[in-house]
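Multiple structures are listed underneath, in structure tokens.
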Structure I
Amino acid sequence: MDHSQKRTVTTRRGLKRKLEEEFREDGPENEPDLNVPAVEPRDVCEDLESMIRRRVQTLQSTFSSSEADRLAAKTATRAIALVAKKEEHVNLVVECGAVPALVKHLQAPPPERGGDNSPIPYAHEVEKDSAFALGLIAVKLEHQQLIVDAGALPHLVDLLKRHKRDSAPADGVIRRAANAIANIAHENSSIKTRVRIEGGIPPLVELLNFFNTKVQISAAGALRTLAFKNDENKNQIVECNALPTLVLMLRSEDAAMTFEAVGVIGNLVHSSPSIKKLVLLAGALQPVIGLLSSSCTESQREAALLLGQFAAADSDCKAHIVQRGALKPLIEMLKSPDAQVREMSAFALGRLAQDMHNQAGIAHNGGIVPLLKLLNSKNGSLQHNAAFSLYGLAENEDNVAALIKLGGVQKLQDGEFVAQQTKDCVAKTLKRLEEKICGQVLNNLLYLMRAAEKPVQKRVALALAHLCNPGDQETIFIDNKGLELLLGLLESPSLKEKQDGSLALYKVATKATSLSHLDPAPSSPTQQVYLGEKYVNNPTLSDITFLVEGKRFYAHRICLLASSDAFRAMFDGGYRERDAKDVEIPNIRWDVFELMMRFIYTGSVDVKLDIAQDLLRAADQYLLEGLKRLCEHAIAQNIYVENVSLMFELSEAFNAVSLRQACILFILEQFDNLITKPWYPGLINRIVPEIRRFFTNALTMPIQATSQQA
């Protein structure tokens with residue numbers, strides 16, 4: 001639901017409430033017996049229907065100026081209004097034919113005798129209660145057109161002018177007529193247009209200057225409805241010179257008056273840039289800002305919404321709004337118990353935050369914390385307006401450290417956002433923050449990470465893990481001890497801190513791209529010549545034989561000598577195998593040994609998972625680093641939650657560096673799945689030194705390699 005829809009719903013509730021309040025205020029202390037049946041479960045509908053029909057019949061037969069008929073009509077209209085106050089009875093009132101009868105009594109009956117100047121008994125009373133009853137019926141939108149088709153609008157417009165031609169006080173009937181017009185036209189564009197065609201706007205504008213404040217309020221309420229999403233009506237209201245009076249009404253001490261006035265102005269400026277300029281020229285800005293401190297939450301809400309609309313006009317207006325003192329009350333409104341007040345203040349701040357200087361001002365005046373809290377709201381619009389405000393604040397470098405210090409990055413990352421547009425906005429905010437992590441901003445954050453209180457140090461380290469440039473990782477995590485802060489989180493008693501630390505470390509690792517994946521076949525450190533596939537286990541030119549599981553395997557010393565230090569030591573050193581023709585291999589299976597020899601002769605083999613661990617053991621024994629990496633790569637593809645502890649032990653047993661790295665990355669990435677395992681705490685405690693070593697190497701080796709090349 002957008003802001004205009006919310007304004008519509010709120011207005012409808014307000015109209016119904018206002019009608020009922022005025023009915024109580026206007027009701028005489030000694031009300032005649034209206035014979036309205038008491039509420040009773042069984043036969044209430046039948047009794048109520050018969051009562052309504054009697055009252056309708058009375059109205060149909062009493063359209064005259066006699067005192068008896070006027071009293072009867074007054075009693076009947078008030079009785080029908082009492083029934084229509086309960087929305088569940090409105091349909092019954094309509095079905096009983098009340099609408100045409102009520103419309104007929106909106107006009108004064110002809111004088112009984114004595115000419116036009118003869119006073120009519122109960123002057124304005126019948127018309128007032130008829131207008132009131134019709135206003136209540138129109139609260140149900142499906143009956144609006146019926147009332148219009150019955151001819152109500154010309155009579156209601158005429159009632160707006162009754163004070164000009166009648167000596168009796170007409171305040172009440174004018175008020176009821178204005179309220180009825182508001183309800184009948186509510187959310188109905190064609191009826192709003194009909195009101196204008198019937199000439200209703202000029203008298204309503206004129207009534208803004210009426211001596212009775214309640215009439216002014218009702219007239220403003222009607223204009224508010226007529227201006228909503230109807231450009232022709234807006235233009236006529238402005239042409240009738242309503243703006244100066246509406247701006248004066250904004251300064252009233254009457255909360256109801258300021259609420260209606262700011263509502264009219266808000267509807268006038270909505271999607272109308274030219275009217276927006278006229279409103280500002282009329283001096284509306286300062287009194288609207290003043291309403292932010294109103295005791296009326298509805299006025300606060302409307303004022304904040306209007307300021308948000310003003311702020312969208314141009315950058316100068318944004319600056320003027322802040323210069324005139326809007327920031328502090330808007331930020332205070334973010335803490336209001338009223339959700340719509342919070343939403344509208346966030347809306348206004350979001351528009352103001354598109355200006356660089358305002359961004360700093362909002363942060364300086366304490367706006368970040370309440371905006372971050374609003375991200376927890378389940379109200380999608382409120383959540384989005386808060387997110388949009390934070391997006392604006394993130395543009396200013398002076399705010400980046402404050403956002404991170406106050407836990408803004410974690411809030412943005414962990415939030416459960418209702419709408420896709422909010423998710424997109426949050427992603428853009430994080431991207432904007434990421435772009436700012438350099439130069440003076442980075443230095444400021446590094447200082448906080450070294451010198452601030454421990455919770456702030458942790459937040460900064462976590463944020464930098466996700467947002468920093470890969471080229472700054474050594475500076476952040478090695479030189480400035482950020483790594484130790486993240487490792488400390490892994491050992492924290494807090495489950496949330498463990499999770500945050502694990503994900504942050506994984507993020508750091510994935511940024512170090514050369515180590516975030518395994519290189520299955522590194523280039524050999526020494527130039528090597530391969531004899532080729534056809535010489536594998538081929539007696540041709542063979543000068544050494546291996547006995548494996550009782551079978552002979554033919555090999556060639558020159559190929560073995562070139563393959564690894566282990567074979568060079570075996571055949572060139574002082575070992576007994578040096579001069580032997582047959583060498584027994586007691587601890588390796590035939591299929592494993594054959595695959596190892598195939599790698600020695602060709603430089604590559606396809607390592608299957610079922611043989612990978614035994615082949616790794618053999619490769620480690622004979623110092624075949626290339627084959628080890630192939631085995632590690634194959635094993636790493638099969639790491640899962642239940643075996644990661646065993647795989648880590650395997651990596652330690654055979655100094656399988658790549659496999660160890662894969663295990664570490666898996667453990668960090670799969671925190672949520674591993675934390676439930678009883679052996680997880682022990683595993684973490686055991687591997688923290690390895691994690692430290694892994695990250696130290698990962699973050700420093702690329703720099704060293706670069707410096708050596710230079």
Structure II
Amino acid sequence: MNKQMIVYDDQRQVFHLRNDNISYVFEIVEDTYLAHRHWGKRIESYSFSNKPTLKKRTFAAMNIPERPEFSLEYVPQEVSFPNQGDYREPSVQIRMRNGYTVSRFSYEKFEISDEAPTFTAFPHARDMPESASQTLIVHLVDAISNIRLLLFYTIFEDADVIIRSSKIINESSTSVMIEKLYSASIDMRYEGQLSTTFYGTHQKEYQLNRQSISHGKFSVGSNRGASGPQYPPYFSISKDATEFSGDVHAMTLIYSGNHLSNLERDQYNHLRLQIGLNPDTFTWQLDPGESFQSPQAVLSYSDNGYNGNSNVFHRFFNKHLIPQNWVNKSRPILVNSWEMSYFNVSENIMKDLIDSAKEMGFEAVVLDDGWFGARNSSQTSLGDWQVDENKFPNGIKPLVDYAREQGLQFGIWFEPEMISPNSNLMQNHPDWVMRTAEYEPILGRSQYILDLTKEEVQTFIIDLLTRSITDFGVSYIKWDMNRHITEPAANLMNKSQANEYSHRYMMGLYSILDTITTLFPEVLFENCSSGGGRLDPGMLCFMPQTWASDNTDGLDRQRIQYGASYLFSPYSLTGHVSSIPNHQTGRMTDFETRKHLASSTNMGYEMDIMQLSDHEKSVIKTHVEQYKEDRDFLLASEFYRLESPFDTNRCTWMFTDQARKKIIVYVFRNTYDLSELSLLIKIPYIDLKASYVEINSQKQYSGSELSNCGIALENQSGDYVAVRLDFEKC
């Protein structure tokens with residue numbers, strides 16, 4: 001019997017979801033509407049202490065004539081509709097057969113199940129055998145149009161999150177058009193909160209954006225056919241939180257396509273928070289008897305600041321989202337061929353790389369782009385996934401076998417969603433290209449996109465990967481996606497369904513991913529989209545790690561990894577040590593900086609390790625050996641940001657276990673400042689009553705001293721200095 005985490009008070013008509021740390025409360029009002037009452041720290045009971053007094057307002061619609069003070073314009077709602085006197089952004093909008101978007105949904109019933117909902121070939125939060133969960137399903141019905149709306153709320157015993165989603169069922173005899181369906185919508189009081197979102201671009205992902213909330217509407221999202229690095233699916237609000245303290249409410253979306261996050265402050269100082277499918281690029285025709293399920297939204301709360309909120313996401317994703325075969329499982333330390341030789345790969349080069357990798361203690365070698373077709377540049381051959389016999393006269397399998405003989409795993413790069421104009425696949429299947437019938441498709445990175453809404457294209461990709469994994473014997477796939485959608489269209493039979501295309505594409509992708517990862521659960525799939533262009537929880541459900549950015553620069557990566565850690569644990573992000581001058585920026589940063597940045601992630605290398613001196617090889621071998629010692633600790637650790645590269649000349653973060661027995665601190669000091677005599681680092685996440693020894697210096701300190709006084713480090717001259725501190729409890 002599951003622990004009872006969802007309680008319905010029939011007398012008060014109140015739903016209360018709670019675990020040991022959080023509560024989520026809403027009320028049925030007038031037997032019809034759902035009013036939001038609390039999302040935050042656990043409360044023992046709810047008796048309407050914060051329920052606002054309603055007053056009659058001019059211009060406010062009266063939803064109940066006998067109660068002129070009651071209007072949906074200022075009732076804090078769980079779900080909202082247009083044309084009912086609530087003039088804010090609706091969370092559900094359905095266009096009926098008569099052309100109107102008027103609807104009148106009313107509460108009908110609820111049900112509670114002792115499990116999280118599961119979806120076929122669609123990313124979702126997963127149950128774990130050792131952790132209880134419960135799901136509340138609230139039924140709302142429009143008795144005139146015969147449309148049913150289900151609201152899902154899942155709470156887990158071991159996670160301070162609420163999982164929300166929506167489902168529409170057409171029980172009428174005519175078709176309707178869904179125009180908006182947000183996964184979550186909540187109304188709260190404005191109390192001076194700030195909003196936090198992220199912006200970015202290729203090679204500059206997850207840049208922090210924190211700002212005040214003005215009257216009106218603020219939205220971020222994507223219409224690119226992918227979650228995108230420009231505005232990833234995340235936002236949070238907090239009044240006075242720091243990294244270390246304060247209430248933080250955050251939302252993200254388990255989805256990889258077009259999305260939108262809305263934050264709206266109205267004239268009564270209410271805040272409406274919404275996240276879900278981007279309505280600018282989405283409609284869905286729902287025929288009689290059909291249903292449509294929204295993606296899941298993850299609502300995270302912590303009263304321990306942004307660090308606390310991030311750790312809620314980290315623990316939840318690592319336990320309830322990533323593929324179960326990779327939960328608490330370490331990944332191989334690899335060297336990737338890309339920045340070593342780009343398209344100039346060959347059997348001899350890869351054999352030499354395998355030999356060097358073995359010598360330095362690596363565990364896997366990855367053959368990146370350039371191994372297939374006539375792929376000597378980005379201009380050609382995507383879709384022609386036959387081995388280039390000029391580069392690999394004996395094929396790939398002998399290389400995989402050779403690597404295995406040396407004790408190494410072997411991985412390979414694919415970009416399965418794409419097709420080059422200059423390819424045999426294009427000649428044989430021009431109808432597989434995503435395009436309109438009237439216009440020539442637009443190129444991006446010299447390539448087109450395959451139409452994943454076609455079953456034959458899905459079958460082609462599944463067969464391709466199945467054959468390649470089986471024939472080559474590889475244990476790692478790097479899955480890339482290097483352009484965004486410009487023509488979300490296909491030769492649809494029903495033109496009125498054209499705005500369904502972007503979501504249908506994503507469903508096609510998920511179907512492929514679900515099939516191939518189910519067939520090969522032991523194969524490690526790494527998500528990549530020119531780096532972090534599709535770094536989102538939806539992809540994490542199928543691939544346990546993501547190449548965080550194509551930018552491996554020792555300065556820029558500090559901000560990228562700092563920002564991405566708001567959502568993702570460092571071990572779910574891959575980071576590589578690369579050569580200098582950096583290939584993206586031309587910047588020179590010392591080896592210690594690049595090493596410690598990569599060691600703060602799922603670490604690997606991306607440089608020519610074959611042309612190094614004996615000393616350089618020894619240094620890398622020592623680094624690899626050190627990371628092997630740290631790896632299991634990093635995989636299971638908690639991660640905390642201490643100093644922000646967005647605000648200071650430094651970037652500092654730490655890893656620690658729950659018992660605070662072991663702590664690793666990384667300090668990155670960028671430009672040298674003569675006036676800064678030393679670097680003072682305070683370590684707040686520590687056992688205040690214990691004593692610690694710093695392993696490198698063998699000096700002993702109390703936890704309270706390290707937390708309150710800090711530790712002073714020499715401010716070495718020269719730019720780009722990195723220091724690692726290792727503390728162990730005495």
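Computed from the coordinates by the stated procedures, all read-outs in this text should not be read as laboratory data. A quick note: this is a predicted structure, and the numbers were derived from the prediction, not measured. Cβ atoms are built from the backbone, for glycine too; each structure is taken alone.
The table for this structure:
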{"quantity": "Highest-scoring label, criterion being relative contact order in percent (Cα under 8 Å, 6 or more apart), among I, II", "calculated": "II"}
{"quantity": "Structure (I, II) behind the derived value 0.95 of FRET efficiency 1/(1 + (r/R0)^6) of positions 246 and 270 (r between Cβ atoms, R0 = 25 Å, to 0.05)", "calculated": "I"}
{"quantity": "Structure with the greatest value (metric distance in nm of label points 7 Å out along Cα→Cβ at positions 54 and 326, set I, II)", "calculated": "I"}
{"quantity": "With Cα extents along the principal axes in Å derived as 87, 70, 50, matching label from I, II", "calculated": "II"}
{"quantity": "Structure responsible for -20000, with helix-only ellipticity at 222 nm (-39500 (n - 2.57) for each DSSP H run of 4 or more, over all residues; to 500) calculated and labels I, II on offer", "calculated": "I"}
{"quantity": "Mean count of other Cβ atoms within 10 Å over residues 294-301 derived as 20.4 - corresponding label from I, II", "calculated": "I"}
